[in-house]
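As structure tokens, here come the structures.
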Structure I
């Protein structure tokens, strides 16, 4: 493949991912239809499958873009240096949790798609997409090392998953407006309270 063809393919792929992302923002996963996307970016329907293997791969590419943006948001909320005291570690975990809630609220359909998209039967998750969700855990692990200095690595990762799941549950139930969920206007306060209670318990 010569450089001009490769550059054109790269532009088309970027346009395709962008179009799919916009449709997911507006209509959720149901908005991702091959013919509509092909018309929108000005290529033949069959040409989509020269850019991606199938629509599953396209959605995974959108998810990767979303995950990278989420990762950047969490990093911005809790930048270096690393926490050195228990108070710093607790404050850092609160900042990460609240940043996660803001991202979910501001990017609801894309955020939901990270967890709701399922591959078609018989499909296999590509290597480049495997474990991307666990990449977020590293934001939580760092302050947990300060709060649990003698814990083995496996215990740290399990606690990080537990804390993530607790915060994610509050956000998910609230945004989906379940009756048992925490109302949106109370989520920040309740998330902070929960995280601080957990941190105190770890101390």
Structure II
């Protein structure tokens, strides 16, 4: 009986150690050096690209309860890079991002909804604040996890005029399309 009992206990311990661990909510910190936040916009009959070089964020996610996910991503508007200093200066001016008065744009994720069982795609719902104006946004993100990192990617399409970006007199001179496609490629690490 002793040998059988020891084998049973050993088998039970092995099963417990090898069984999948239940997921739980984990804090994450965006890693800017491994991430990118770019965008595409239409100017004078052609698409152009830009990016933001400074942003930070923290969030919380339980893979078993994505509808309770949260994330706050802060983008420094004066870190816009359109490829030349003149364009960057215009983009941060009072008629555009007004970086002097609104130095940070903020995206707050409020909910993730899986799009299909076992898929990595989620409908992301949240709010975006630019120039002090907050509007609801929604998009599809692909989110993958490994032991220490989460990787989210997708595109949010915005109407810049709804945020008051580029709607002053300069808009009569510089022909910029209303729609902007923001490309998100964020890598986050588990917070210590």
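Taking distance in nm of label points 7 Å out along Cα→Cβ at positions 146 and 178 as the quantity of interest, name the structure among I, II where it is greatest. Mind dumping the intermediate values first?
Values: I: 3.2; II: 4.3.
Sorting by distance in nm of label points 7 Å out along Cα→Cβ at positions 146 and 178 in descending order puts II first.
Using the calculated result -4000 for helix-only ellipticity at 222 nm (-39500 (n - 2.57) for each DSSP H run of 4 or more, over all residues; to 500), pick out the matching structure from I, II.
Numbers: I: -22500; II: -4000.
It was calculated from structure II.
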When Cα extents along the principal axes in Å is calculated, the result is 91, 30, 28; to which of the structures I, II does this value belong? II
Say we calculate distance in nm of label points 7 Å out along Cα→Cβ at positions 58 and 114 for every structure; which of I, II gives the highest result? II
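When mean count of other Cβ atoms within 10 Å over residues 74-81 is calculated, the result is 13.0; to which of the structures I, II does this value belong? Provide the component values of the computation, followed by the final result.
Numbers: I: 13.0; II: 18.4.
This figure was derived from I.
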Given a computed value of 1.7 for distance in nm of label points 7 Å out along Cα→Cβ at positions 106 and 130, which structure among I, II does it belong to? II
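Only the coordinates and a few stated rules stand behind these numbers; no lab work does. Remember, predicted model here, so these are calculated numbers, not experimental data. Cβ atoms are built from the backbone, for glycine too; each structure is taken alone.
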